[in-house]
Structure I
Amino acid sequence: MTISENLPKFKTFGTRPIRHDGLDKVTGRARYGADVHLPGMLVGKVLRSPYAHAKILSVDTSKAEALPGVKAIVTYKDFPIISGPLVFGNEMGNSRIMAENMFATEKVLYKGHAIAAVAATDAHIAEEAIGLIDVKYEPLEPVLTVHDAMREGAPILHDTMTTLFKVERFGKGEDTGVKSNVASQIQFKRGDLDKAFGESELVIEREFNTKTVHQGYIEPHSSTASWSQDGRLTVWTSTQGIFGIRDATAAILGIPASQVKVVAMEIGGGFGGKTLTYIDPVVAQLSKKTGRPVKITMTRKEVFEGTGPTSGTYMRCKIGVDKDAHITAAELHMAYEAGAFPGSPVGGGAMSGLGPYKIDNLIVDGLDVVCNKQKVAAYRAPGQPQAAFAVETVMDELAEKLGLDPLEFRMMNAAQEGDRAPSGVPHLTFGNEEVERAMKEHDHYNAPLEGPNKGRGVAVGYRLNGGGSGSAATINVNADGTINLLTGSMDIGGSRAAIAMQAAEVLGISSDDVNPQVVDTDSIGWTGTTGGSRITFDTGRAAINTANEVIQKMSERAALLWEVQSADVDFEDGVFICTKNTEDRFTFKELSAKLMDTGGPVTCSGIDKQGGVGAQLAGHIVDVEVDPETGKVDILRYTTFIDAGRAAHPSYVEGQMQGGALQGIGWALNEEYYFTDDGTVANSSFLDYRMPTSLDLPMIDTVIIEVPNDRHPFGIRGVGETVLIPPMAAIANAIHDAIGVRMTKLPMSPGAILEALEDAG
């Protein structure tokens, strides 16, 4: 269902054409990272630490090197960037930190931390070889949670790290000089908090805890490298950002980025988990040593143990309201696990948690805490689902205590254009009120829910979608009136089709006449990583800019044929028209056939590097049934709402909404890394890491609300991430409605629910 009020209709944009990549994927012709096979290719394997925290006393590779079939072994000593003391303070995109996460140096910092890698003639020999590498360790006490890491006397992971105090998410911050496991503190503050709480009619404060969670992508990480004799390196990899991998690999190897080409393969899921490099520099260095191509494909166990999940957290949320039920003050304290190295998404949580609401007095404190777990990576709206779980649960309790409808209470306090976000930045236009009104008027919200132990919950999620990192596009016009559209944006959710539709709309052609391709780093201008819900927006604008350049070039060709000035040529709905004689017309296809006679082929490139996408709101309504005897929660009905700006391809938008809801349901009810006391991940497979399937869920209904974004020519906002923010809180609120207990820990597993029922008496 799509709600659009008095909005213009488009010819191509907003329709539901067949996806360009669909046939190759359903027939098995699409090529993923593990599908790369090169002549003379070697197989790589990685030796990983059995300890979560230990000093490395020695590494002896001699026995492994002597094994027939072993061609090369690398350790951290083979990477130029890892030399001298590690200096902290620039954790965002710090190549040195990525390198030390890739290979342990003096200490291992999580179970699964890589020690060495082997290249051999086959996988069996490589596996045997890593078993022959003799590593001596001195085990150290691990710290596995933010509570452990911040307690007095806790083992310090990094002797050279001091806490940085930040007042902006991506700023370096002020060095406090305090040595601890707290890498940084980000703080937003305004108003008189003590006074506002003192004058509040009702104040509720609760504590929340969430566990480490995996993104759940199906395709494991795989990378192949070939380092040629002329010094050029080519990498084929599964990644969300080919230029990010190129630049990180070059930095870690100490070579110019211009010597590295990264080839985009199809990606079997990422959700933020494929934004960092883990094995690309490793296969590159093995290839350099052997003079042959080398491929490493992770096992599922290695994915769990050697790559980045999202953060476990501890949060404290306090909100006060006045006698008219308006929020007077709010306090949100958050401590996020960063894993072994700084860089948790606590900044995202700090910016978004209180974002849906108008609050004049607030303080948000976010702590980035290192611990002996895998260094975290992004996961779809990084850091924001956890924050919403805390805030939206407290908002629901406030509405209950006030005797107000939970959506009505949220609408009374909804932030509007011009109100300040927690960071202090004024809100631009976004569909806050429109989404909440659509939820309140929807049949799901107003339908009766009868029977014992059944409950209905709601929650909203706010996100300031990313953008501004830059995108490029190239269009080549073919003689038959079709175009080749080249970009550097990895497609992880339908962006090829959505970008192609934007170009087609500008050119007045069918989306079937567009051949969108994601090309390598040598074939397109620098393009930022696919993430932040920015690609349909940013790369779409790059494609629009390029399409307009095509129109200008082809108008000049039409002018030559008509013997007029290019200013005398209009373009409307795919047709070039001579203004001096309106009977002189060329369709796009007709003029394309004449290009070689008027100066040669038309090829144009364009970029986009403007501001970010902007704010967005999503809302979820969920009905559950709870079995008080077993603690099992069944999802009875689920409806998602989002302000998409304008939906480029509604089917893709609906799929993103349903996928986000499904992931949120898993996060809410089942999913977590089970760590033993020594830091071992005890459920490192999809047999033991329980994600929901279609058999666990009803059909997830979708409602698209279109409030155009004035930063995009077609009004796009992006939809990939905000959809994951509300589910956990919505389900927690539904559980409370069903059985009367407030859930403050994730996951809300059967055991956790039974414990909560017991505690409640």
Structure II
Amino acid sequence: MHPLGSGKEHPVRYLLQDINEYLFLHALFFVHSRADYIDMIISQREMESVIHGTCHNPHQWLGMHSISEKGGLVVRCWDPTARELEIIEQPSGKKFSMTRIHEDGFFECEFKRRKKPFRYRLHSTYEGGSREWTDPYTFLPYITDQSLRAFNEGWDRKPYEKLGAIPVHHQGVDGVSFVVWAPSAQSVHLVGDFNHWNPRAHPMRSLGSSGCREIFLPAAQIGDKYKYRIVGADGVTREKTDPFGWCFEPPMGNASIVQSREYPYRGNRGVGEPTPRTEPISIYEMHLGSWKYSDQDNRPLSYLELADSLPAYLNELGFTHVEFLPPSEYPFGASWGYQVTGYYAPTYRYGTPAEFTRLIDSLHQNNIGVIIDWVPGHFPADEFSLARFDGTCLFEHEDPKQGLHAEWGTLCYNYGRPEVRSFLIGSAIAWIERFGVDGYRVDAVASMLYLDYARKEGEWIPNRYGGNENLEAIDFIKQFNHAVHEEYPHLITIAEESTSFPQITNPPSTGGLGFDFKWNMGWMHDVLDYFSTEPDHRKHAHNQLTFGAMYQFSENFVQAFSHDEVVHGKGSLVNKMNLAYEEDRIANLRALLSLQWAWPGKKTLFMGCEFAQWAEWNFEAPLDWALLDFPLHSGLQRLVADLNRLYNNHPTWARGDHDGSKFHWIDCNDSERQTLSFLKFGSFPSDTLLVACNFSGEVRHRDWGCPHAGKWKVILDSDAPIYGGWGGAGADSFDTFDARRDDQPFGLAFAVGRWSVRILQLIE
């Protein structure tokens, strides 16, 4: 017996047509007694359950069915707006009129003497027109209840291969399989372009214990818009977009759009690539919609236009990766993409999914990796999306003490629900397989880890041990990292995590969360506080420069100056430099970025900071590219390019990013003169870098400790005239002298210009 049946069905029967035709499989043939058939076969109550969508299996009554064991067939169809309906036998073309048995468009035709099922199409006549169509209720499900088991158990890494709108060739017919998870819904109807958005046209079948509803629709095709009309457990009717939708129309419609399920990057990523932790990673963080506008019509560049211009710019500046603020679909522009409603779809704002693929491909062809912001920490409460999806808190927690992010006005995922874990992890895998992304920066990890995040006493529920750790979220994060790294070992995952939660970048097998890297939020805040301090008072804030070294190697850190630091009244990065003259502010920014690149850890810089954009970032306006006409700004841009060139090409610079033995202070205590100096060791003496910083407004002449005798040369000076500096330090090569300095066996005597950083390397 088929698991979806009512207990009255026979085994599935197959019908083989002409050998040159496709194998055609009819639906389940439900058997009723002769007495039941005489009594109109289907009751008024049963018809109305189909009409109103409360029937869990409309295929039980609609389509072609056997009347009894001895023979006879009946065909039932429902077309609410049809005046007349005919059956057209295939391939003969013979027509049979159907009888209306319910005023709401229920039709029936009996074939008492026919025993073998036959192929047919339907012809409906309406006011002002007609159509010929294939009955969707003659098809078995494209998927089975059993195939959804991994999804229900929370281990399905590719649920998008089963759920959503999937164009398929099924039972000899082209169409689209629609599957949605809505276990508590009273009814689910599929509405869309294919049925003129008739709210009652296509009730969906329940797939038993999976909690999913299904229909295969021959009338649907790629490009059709659709939604699910759900009567929830609470009795409220809601039209919902597809959680597994691969493309969406713009607001206010927000409909999902059927897309091709081709994966151009399936199995092609992460093969033979170097281990990221030991290689240079320099990330340009950007918002797609505010990087650059079209000269023709003053709008954000499209995916295709970005594909033509962005790779060249990133190569010119030497960035190894680009990080997009969430490219997933979202309705509210001011959220910058962080209030995601389409976890499987790139936003419509800049083009189609295929055009987004072209952008990724163009970046890859230019050897630039692509990292996207991924947001599993919360989702918006928009009526059309995930909130109360089936009339219950399906994706979120019911209790607002667990399910509400009051600070952001969003909802928290219920990570303890297996299907939610499958949904989220599936979205991560889909972006890799479908578009070939190379990594994820996971947003707001701290909000996931702590039950009391942004909540006062009494506003949160402790875990089963009485603590504030979100145990279910922790397990989910470990599962996510394990899944993506097992499928794609060289994929990068980065945590935006602002607390001291332990082992963020340790593998789950040793008790860690499994991220490759973590944003170094503490270092970022401390260093920015220092550079925001008036020069006369910097000596009192010197520990803010040095404290980060105490924990620098406790995790695999990324030193990031991100979008969060240049919005909401915080001012631009260059305007954080607390100095009167623009030359001095830009000089301090040159010194800050030079320190960032010289300091251990991978690098991230937000767009516009590379050329000292004066204005705070505005997501509704492009960067001020005209600033590059001025030498101070173009000089800073050149400095960033040279920092990346040195970082990328030095044989061991990046290899020491997470190795504490490769870092050593020369002098970390010179607060009075506002200097800072340290060494970065490589595999050989010639790989050693000496970094000398002067964050005062005066040129500093002094002796610096040095580990190796010989000639040292300045390989980068942030005060050089080519960067817009004054060049006040003079000579750029120096010989050591035999005297201990700063607890080093040799000394070097040289100057460092005001508000600048010099990086030296042993050359002979």
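Throughout, read-outs are computed from the coordinates displayed, never taken from laboratory work. The shown structure was predicted, so the numbers you read here are calculated from the model rather than taken from an experiment. Cβ atoms are built from the backbone, for glycine too; each structure is taken alone.
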Exercise. Assuming 27.2 is mean count of other Cβ atoms within 10 Å over residues 335-342 as calculated from a single structure, say which of I, II it is.
Key: I
Exercise. Work out which structure the value 151 belongs to, where volume of the Cα convex hull per residue in Å³, for residues 55-438 alone was derived from one of I, II.
Key: I
Quiz item: Quick one: FRET efficiency 1/(1 + (r/R0)^6) of positions 87 and 711 (r between Cβ atoms, R0 = 30 Å, to 0.05) came out at 0.20 when computed from one of I, II, so which one is it?
Solution: I
Quiz prompt | For -8000 (helix-only ellipticity at 222 nm (-39500 (n - 2.57) for each DSSP H run of 4 or more, over all residues; to 500), calculated) the corresponding structure among I, II | solution = I
Practice problem: Identify the structure, out of I, II, from whose coordinates Cα extents along the principal axes in Å was calculated to give 86, 76, 49. | Solution: I
Quiz item: When FRET efficiency 1/(1 + (r/R0)^6) of positions 239 and 735 (r between Cβ atoms, R0 = 35 Å, to 0.05) is calculated for each of the structures I, II, which structure yields the highest value?
Solution: I
Quiz prompt | Structure (I, II) behind the derived value 15 of relative contact order in percent (Cα under 8 Å, 6 or more apart) | solution = I
Quiz item: For mean count of other Cβ atoms within 10 Å over residues 159-166, which of the structures I, II scores highest?
Solution: II
